[in-house]
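The data blocks that follow each hold one structure.
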Structure 1
Amino acid sequence: MYEWIASGLETLGLSQDIPAQAARQLEAYGHALIQQNQVMNLTAITQPKDVATLHMLDCAPLLECAQLPGHTLVDVGTGAGFPGMVLKILCPTLSVTLLDSLQKRLDWLAQVGVDLGLEGLTTLHCRAEEAGQDPALREQFDVATARAVADLRLLAELCLPLVKVGGRFLAMKSVECQQELEQAEGAIRALGGEVVGCHDYTIPHTQVTHRVVVIRKVAPTPAKYPRRWAKMQKSPL
């Protein structure tokens with residue numbers, strides 16, 4: 001797994017900007033994921049090469065989409081830790097909060113963080129729409145990320161309330177998301193955001209091309225957002 005990760009980071013042009021131990025830490029994280037997946041449903045991707053490419057190297061390009069060193073990031077619906085844990089390993093000065101509604105996933109991620117010697121890694125057990133209405137969390141992060149398979153209108157309502165004005169929301173999407181993006185532009189504006197561009201990349205060692213939609217927070221999110229999840233689903237912005 002190490003060779004795929006290390007060469008992939010070099011292909012992406014990131015190898016000079018990350019700690020020397022990062023590829024080894026990502027390898028250890030990948031092996032821990034495969035082992036834990038035998039007792040906990042974390043991922044459908046279980047082959048070492050696929051874990052290296054479709055998880056680790058898929059997340060790494062987000063480093064180019066926002067200023068991360070010394071900043072704060074919340075990974076909404078982190079699941080098995082993607083992209084938040086990968087970004088923490090690649091950028092140790094980034095303070096990362098892994099947000100998820102399942103405590104046992106967070107407990108595992110916290111232990112992985114301890115095993116890898118990561119500092120500035122926090123887990124948060126709650127629903128994103130509740131976090132967005134919590135004064136202690138609302139508009140407190142420089143960056144929010146989401147890799148969830150959900151409509152961008154919903155993701156924006158979950159994530160943008162957590163981002164400071166001037167910060168960014170990075171949504172991981174497929175390159176076929178143009179129609180979805182166009183449909184979400186009104187919602188993004190209503191939430192205080194502005195689409196500033198898309199970063200397309202091919203995952204090294206694969207033929208898979210993905211996209212990061214980069215949204216800047218330009219104004220405070222109105223107090224009524226985020227709404228309850230059921231309301232969001234029933235009436236997307």
Structure 2
Amino acid sequence: MLLTPSSQKPHRTKEEYVYDTLRTAIMRCQLAPGQKLVLDTLSSELGVSPIPIRSALQRLEAEGLVNITPHTGAHVSELSSEIVTEIFLILESLETAACQVAITKATSADHSRLEKLVDYMAQALSDANADRWYDLNNQFHLTIAHVCQMKMLHRFTSRALDSRDRLRYFYSEPFISARMAKAHAEHGQIIKFLREKNSQALADVVAQHNRSALEAYHKLIESRPKDNLHSGNNTHQ
């Protein structure tokens with residue numbers, strides 16, 4: 001399995017360490033969809049007892065990243081066509097709500113902050129740096145959620161973006177690069193309609209933003225043999 005221990009932040013407990021390490025591995029598809037999570041193996045690789053591992057797996061199950069079956073064990077949740085649909089349906093709903101609130105709360109400074117992120121994304125696009133572009137993309141959408149000053153909306157948006165990121169690690173880089181260019185143009189429209197306080201146009205472009213991505217992923221899924229659906233390409237590992 002060869003997990004890479006998480007070093008993103010200091011860990012308060014062994015459970016936090018295990019949770020962060022497993023969550024990162026699942027999000028980056030180092031632990032593949034459908035992969036069985038063997039307690040003894042995880043304990044050996046992470047250097048901890050089974051107790052914090054069980055607690056971490058329960059937290060991951062609550063997030064929908066792990067499935068635990070009594071008397072059978074745990075495995076990483078699949079990335080099926082239905083899950084892809086669910087991710088973008090949730091994102092569209094959250095982003096529509098965020099934009100409709102942000103349109104009344106966003107200041108000129110907020111607009112400028114979003115424009116700067118889009119400029120940075122343009123450079124990442126020019127450099128063909130998908131990882132950098134997607135990190136900035138998440139910052140873009142979370143900035144809009146932050147403007148709303150609604151903690152639950154921000155938290156749910158962050159989790160939904162995490163799930164969407166898992167897709168981009170799972171699928172091939174040529175697909176990701178092609179999608180980036182179209183999404184980048186839509187970001188500019190989102191800022192334009194926020195500035196103009198054009199509620200309907202903003203709702204339309206947010207819907208298009210998510211539905212275009214959903215359609216692209218479904219086309220990719222349909223083009224793959226069913227037995228390869230959960231194997232991924234893992235070009236970002």
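A value of 18.5 was derived for mean count of other Cβ atoms within 10 Å over residues 19-26; which structure in 1, 2 was it taken from? Considering all the candidates, the number was obtained from 1. Set 1, 2, criterion distance in nm of label points 7 Å out along Cα→Cβ at positions 107 and 179: the highest-scoring structure is 1. Compare distance in nm of label points 7 Å out along Cα→Cβ at positions 35 and 83 across structures 1, 2 and report the one with the greatest value. Sorting by distance in nm of label points 7 Å out along Cα→Cβ at positions 35 and 83 in descending order puts 1 first.
Out of 1, 2, which structure matches -9000 when helix-only ellipticity at 222 nm (-39500 (n - 2.57) for each DSSP H run of 4 or more, over all residues; to 500) is calculated?
On the way: 1: -9000; 2: -24000.
The read-out was computed on structure 1.
Sorting 1, 2 by distance in nm of label points 7 Å out along Cα→Cβ at positions 27 and 51 from high to low puts 2 first, with the largest value. Match the computed value 19.0 of Kirkwood radius over Cα pairs in Å to one of the structures 1, 2, and report its label. Computed on structure 2.
From which structure (1, 2) was relative contact order in percent (Cα under 8 Å, 6 or more apart) calculated, if the value obtained is 25? Numbers along the way, then the final one.
Values: 1: 17; 2: 25.
It was calculated from structure 2.
For which of 1, 2 does mean count of other Cβ atoms within 10 Å over residues 75-82, calculated from the coordinates, equal 25.0? Derived from the structure labelled 1.
Just so you know, all these numbers are worked out from the coordinates, no wet-lab data involved. Since this is a predicted model, take the numbers as computed values, not measurements. Cβ atoms are built from the backbone, for glycine too; each structure is taken alone.
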